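> In structure tokens below, several structures.
What follows draws every value from the coordinates through simple rules; no lab data is involved. All values reported here derive from a predicted model rather than from experimental measurement. Cβ atoms are built from the backbone, for glycine too; each structure is taken alone.
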Structure 1
Amino acid sequence: MAPLSGITILDLTHVLAGPFASHTLQDLGARVIKVEHPDTGDDTRAFPPFKDGQSAYFATLNAGKQSIALNLKAEDDRLILDRLVARADVLIENFRPGVMDRLGFGWNALSHRHPRLIYAAVSGYGQTGPDADKPAYDMVVQARGGVMSITGETSGPPVRVGASIGDIVAGMFLTQGILAALYDRERTGKGAMVDVAMLDSQLAIQEHSVALTTATGTPPGRTGARHPTITPFSTYRTADGFVVIAAGNDAMFVRLCTALGLGIAGDPRFATNAARCENHALLKRLIESVTLGATMDHWIAALEGAGLPTARVQNMAEVLRDPQILARNMVLPVVPRPGGPAFTATGNPVKMSTLPEATSRAAAPALDGDRQAILDWLDGPQVAAAARAPR
């Protein structure tokens, strides 16, 4: 039995933050019923790249979920949603604040009818505050939350982080909140409202920026790949590509100098981390004067042999072939529906002794593809009352 076996997630979200959270909960054993718009479904069904007419983006993020299409303004579909809510443990939504209230399915209404329900909302700015009603996307919160101000080369413009961390980090915090609410319900018998904002989440992950700004009064700027307070801790050129060298303390720096054949460990300009940070540009030139003379493979072997944290900068094709990644079951085939295309998805990064290790993922659902199975489940044995009875 997986840790969340028996937990039903009613997922009214689309695109990324909410679906990422329900994807994580599914990996932990929960059943996820995806409620989609009858005409278009989740927006990501139309996102490229496509394979045989199906979105790889949607297929990988929603693998193994079930789908039912409901028009939340149509009375018959509203009745179905109400029955689904009565059987669900968790409802996740990512509408703008107030939309679910106007539809009659907001927290205040549902918590009175279903006191054990956990209601989880993820939005750009949260359910409160002067900007709660404003729309937001990943890049918007990366900009407003300060992440873009520290991302990019020193002399260049601010850039977006390549991964959609505005959405993904919010999805991670939403998952944490849901798990905490499930645990609390075991003790109290009562559900809870979980409110996660994408903007809040961007601030929460910037430990160095907050510390530097509040301690010095000066906000940090862009430093490229270089760590703002540890040196050497950056990318370095070799004869055929880039490697990362992360010498996090003075002892590691001495070992690095030995591995590179650089006689500068006792130089006052580099003897301490503070001095190295002050002279980071000169130190990088000295290191690269050596590393440019040999290949990535040579330096990875030499640096690892010296016990130093290092890695080549890999593209995604290389990552998907990485032996360590493969050994951890982090690249999984998505078993296609009959006649459908095959996709590849990431595995579950949470490894637990009580969680069976997946070797494949079930296919993502067709729009409304599980309607009859879900309706049959609703018409089956009525266990909702017993499940929701206070303990």
Structure 2
Amino acid sequence: MVIAGEASGDLHGATLCRALRTLAPGRRLIGMGGDRMAAAGLERLADVTAAAAIGGTEALGPIPTLWSAWRRLRVALRGPVKPAALVLIDFPEFNLRLARVARRAGIPVVYFIPPQVWAWRPWRLRAIRARISLVLAVFPFEAALYRRAGARVEFVGHPVLDALEGVPAREPARRRLGLGADDLVIGVLPGSRGQEIARTLPVLRLVAARIAAARPGARFVLGAAPVGASGASAGSFIESLAGSVPRIQIVHGDTYAVMRAADLLLVTSGTATLEAALLGTPMVVCYRFSKLTEAWVRLLVRVPWISLPSIALGRAVVPELYQRTFTVERVTETALALLASPAAMNTQRAAFRELAAALGEPGVGARAARAVLSLIDETAAPRRLAPASVAGGSPGA
């Protein structure tokens, strides 16, 4: 059983599902995920990717959808034919509770892309140590942290490395998007959740107008991620940009080409910041959530950054503008300053190369799949040997 609850988890879960089907074609894959995981061979019992929320107070809306999915998955874990293993992908509020059900049913649990306890909610380490059979760490420092906490852990690398294989180089990406080789291209990535888009895109639209006034001829390209039914209003807002001034070109289903083609990205915090960094594109990171969630986050968050490149390298790598600093004036000023400073852009690129070297090589999905299958074999071996041992026979009987 493989469980993912958000768009990024669906992407990485699909990579894992493909690898599992290649290495163990006779095993069924069931669980929760989006369209990518279904296409990779997952028999879906539930899909909550369209209802995914930011967290905090924003997470209250999709509770009925999550509860319905929870009940179906719990029944499958407790049923007469149990999964050989449960593989969790991020989504910790839901997944740690599901892990408890699995362990009580005697099912080994693997956490692929585990909770970011190094950033917030460190007390989750206790639950992970008690409920998770194997943590598959995606950052090198993460493996060391979990090991010190007494959890069994393997470093497999970040699945973004697999997802980015085959992304076109800058010039082919520009040709694919109808952009000139010498155009100044600003990429806009407003997020994959409806709430994110609704809170960030109105500001970024005004920022685009100011950048266009300062840099005539600049091209703006928006990478639109699927937002699902719950993000219908946000999707409509994206489409309304088609007639805006300056013109913002909307690209569906080719976000990586947008990242590669851009000279600078205005990007919502999240997995996209790591993807853009590994593609080598400088960025300004933006975010906004509710005031109540802000107060909640300030109490819990343990790191001073919100972007994955800065968190992973342990220092400020890219400008981060969020909450009160996420204004039209600040974002415009920061973007124009970067565009005017090749040295500042190159400093970001150098940090991105350092990050890429630390994350390892592609093949993450296959390494994670081998770890899952190895754990299944390890867990099953004592069960196969138990009857002979009780009867006094030889272990090989």
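> For the read-out helix-only ellipticity at 222 nm (-39500 (n - 2.57) for each DSSP H run of 4 or more, over all residues; to 500), a value of -11000 was computed from one structure; give its label from 1, 2.
It must be structure 1, since only it matches.
> Which one of 1, 2 has distance in nm of label points 7 Å out along Cα→Cβ at positions 32 and 128, as calculated from the coordinates, equal to 2.9? Please report the intermediate quantities before stating the final value.
On the way: 1: 2.9; 2: 2.0.
Working through the options, I get structure 1.
> Turning to a different aspect of this structure: Taking P(r) over Cα pairs in 20 Å bins from 0, in percent from the coordinates of each of 1, 2, which one would give 23, 48, 25, 4?
Values: 1: 23, 48, 25, 4; 2: 26, 56, 15, 2, 0.
Checking each candidate, the match is 1.
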